[in-house]
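Following this line, the structures themselves.
Throughout, read-outs are computed from the coordinates displayed, never taken from laboratory work. As the structure is a prediction and not an experimental result, all values here were calculated from the model. Cβ atoms are built from the backbone, for glycine too; each structure is taken alone.
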Structure 1
Amino acid sequence: MKIPLFDIDGTLFKTRNPIHQNAFAFAFKKVYGKNAKQIEAHPEGKTDKQIILEVLKRHGVPAEEIRKKINTAMQVMAMYFSEHENQVNPEVLPGVKELLSKLKGQNIPIGVLTGNVERIGWTKIEKAGLRDFFNFGAFGDKTEKRVELVEIARQNAEIALGKTFQTQDFVIVGDTPKDIQCAKDAGIKVIIAATGIFSFDELAKEKPDLLVQTLEDQKVFDFITS
């Protein structure tokens, strides 16, 4: 049995409006005085902290200045997102609730591993009606390197569950090549669903441990529980 660490955007649900992207633009302008957009960093699979750094470097902001203000920028993003959360209406992807329900029924802990700022990530999960399934999480305001979220998740799992875990006790569930790379860099298994912007064939080239069309596939549950 493995403890699954779920990515959220493109894996659990699709976000049907640009509030998160708008939060980046608002913070770039308010904190750094730059008219910039999240998409400039090709953000899929990156942490929000990494995206801020990459975008602002493109706009000529010195790294020292970016880092000095980056926590403020993420707080401003979270504030903006909260102020507009009534517009957040995620579309839960096929098989997600059924899979989470089955895992919970087996008393398997369930975690989040996402590049989202924590407050934004939890808000999306709550709006999707999935919050009660998750015991802990690791979020993209803690590090710019996605692989470091695995160790953060392990530590947070220990705190939440009152048990000791090894890194190999976990499996990532995601939808992008960066989820695959994160798992490989951390030395753990990865399950990938072709439910995001990358095709099944594109993802197959990255050789995940399990690749499925959607999380409806019984092989996902079997992989986690075996």
Structure 2
Amino acid sequence: MRRSNARVSLYAFALWAVAMLIWLFRTRPATSDWPAARPVWLGLAWLVLCVSYTGFEHGWFDFAADIYEEDGLLESATAVVLLVCAALLASGIRRADAIDRRLGVGVTTLAIVCFLLLMEEISWGQHILGFETPDEIGQINAQQETNLHNMFVGYNQLIRLAIALVIATVLIDRARWVGWLRFSGLDRLMPPAAAIYFVPFLLYAHTYDELFEEVVGLFLLVYVIDLRRRLRDGA
């Protein structure tokens, strides 16, 4: 199953890469069109996450056991990041609604999504409260936990790749998406142009479950902070 999924992932990525190359050839963006890579520390943080987790998976480095284990340091940090994102978005709903009611709905939706991701990460409170997994869920959950994402373990890499390719496509063709979203009043929800430098880390991270969560979590935190600033400034 894993080898078959890896083959499907490779074919899907190859088709996507060809489509992106054709698009870039047609649009012929000049070097001056690409945004400045700021902040540089964010790229370094993603790089450190990718290298360290890959080293952990392949035994290149020695890490303390509680860093990558279940409910360990980085998994707990991902949950905290999602909590912070949900709280920051919730506190920005009123400001977004004052700018545009449709924007307020969009920020509310993002806050709910971050909250749902948080609950999934902590297995809907099971990791904190320690309650037993219902038998019906335990039978179909790879880790016998009360969550949805461990019910699709055989297909997780394909799901992560699909998410990564959608996000990457939107970020690469950002200008067009901003134009489309402007008609619905949601263009402010698009990440800044420099977010395109997130794409290679995202595409690489999809091969590892926990690494994908960490890389996306860091991106979400920076995105939400930037969105809050733009809402405050009315930009």
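Taking helix-only ellipticity at 222 nm (-39500 (n - 2.57) for each DSSP H run of 4 or more, over all residues; to 500) from the coordinates of each of 1, 2, which one would give -14000?
Considering all the candidates, the number was obtained from 1.
If mean count of other Cβ atoms within 10 Å over residues 169-176 comes out at 15.5 when worked out from the coordinates, which of 1, 2 was used?
Value 15.5 for mean count of other Cβ atoms within 10 Å over residues 169-176 corresponds to 2 out of 1, 2.
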